[in-house]
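Got some structures for you, see below.
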Structure P
Amino acid sequence: MKVKLIPYDSYWHKAFEEESKPIKDILKGLLIDIYHIGSTAVEGLCSRPDIDMMAVVRDIAAVDEIEDSFESLGYESMGEFGITRRRYFRKQGDLSYHLNIFDVFSERDIIRHLAFRDYLRAHSKDAIFYASLKISLAKCFASDMEGYSIGKAAYINSIEEKAISWYINKYSIGNI
């Protein structure tokens, strides 16, 4: 799989809004909220053309019962895909969509996604460094998505820890 980074596009927010509408309909009664996460949610940050979304639901097992509704929208179900208590769906295309669904009890996973996004929005130096790292890795691993992802992992993990502390302090959240 080719690693393709493109400059920030203000359309990404609208794409999230449009794509989240049918998801909200499918999750009606289960949904607590749905969020635009990942690089496309950070203004000015280059990204792969993938809209990352996170839905928080009351009951993750109930999502399994309506899996075919996501498939009717063009999503492929990937199960937990390496993260316990998550359901992951992806929809491939020129602009792809990745839907992470967590139940309300997956507090750490929910907060780490929101904290990472909000931290980069609030800390431009870290966002600029992350963008330059991504560009460098995309050149080195142009045809190796796994190598590109592994290359980002250490930086993402270090930012996540700072971001979670920052987020918890900002919103006065107890220990997670």
Structure Q
Amino acid sequence: MKLYEIEKKLYELLENGFNEECIDLETGEIDQEKVNKLLDELNEGIDEKIENIGCYIKDLEADIDAFKKEEESLAERRKAKERKLDSLKQFLTDAMIRNNKTKFETAKVRLGFRKSESIEVDENIKLDDKYYITKVQQTVDKKFLKEELKSGVVIDGVKLIEKQNLQVK
């Protein structure tokens, strides 16, 4: 039986009264021993399901941690390959320029240059204001808002919410 089914059955038993499983067939009265046994079974089922779900959560967290570590490892390896690529491109560029080769082609590879333009600005120079772009980013200071609300300040549209965060260990 699934956790929600156990909870539903418990709710129905408590809300609608006890069913034929709890009634003494000879007397027609509720058998407290049968009631206690049924409730114990349902509660044990809930505990088992909660434990199983908790263990599954732990497994998922372990998988996520392993994925993160692998992602970090792959990112490091990718960056190393990118640095090697840049170095080899620069080495090949320098070699081709030294040897006056603007193009190189074989059956396996074709190399050539294309022109591009870029701007280089000396960090120590101050340019006229018209050459600057001003970027403004505004974000809510939630830490300050929390302090304000805790001190009794009422702010429209802002409320302090207390949450219950499940910890699985």
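What follows is calculated from the coordinates using simple rules that are stated; it is not laboratory data. Here the structure is a predicted model, which is why all the values come from computation and not from measurement. Cβ atoms are built from the backbone, for glycine too; each structure is taken alone.
P, Q: which one has P(r) over Cα pairs in 10 Å bins from 0, in percent, for residues 99-154 alone, as calculated, at 21, 36, 35, 7?
Details: P: 21, 36, 35, 7; Q: 14, 18, 13, 16, 19, 9, 8, 4.
The read-out was computed on structure P.
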With distance in nm of label points 7 Å out along Cα→Cβ at positions 11 and 123 computed per structure, which member of P, Q shows the largest figure?
Q
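Here mean count of other Cβ atoms within 10 Å over residues 67-74 was calculated and came to 10.0; which of the structures P, Q was it taken from?
Details: P: 13.6; Q: 10.0.
Computed on structure Q.
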Value -19000, calculated as helix-only ellipticity at 222 nm (-39500 (n - 2.57) for each DSSP H run of 4 or more, over all residues; to 500) from one of P, Q, is from structure Q
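On relative contact order in percent (Cα under 8 Å, 6 or more apart), which of the structures labelled P, Q is highest? Don't jump to the answer; show the numbers that get you there.
On the way: P: 22; Q: 15.
That would be structure P.
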To which of P, Q does the computed value 16.1, 45 (Rg and Dmax of the Cα atoms in Å) belong?
P
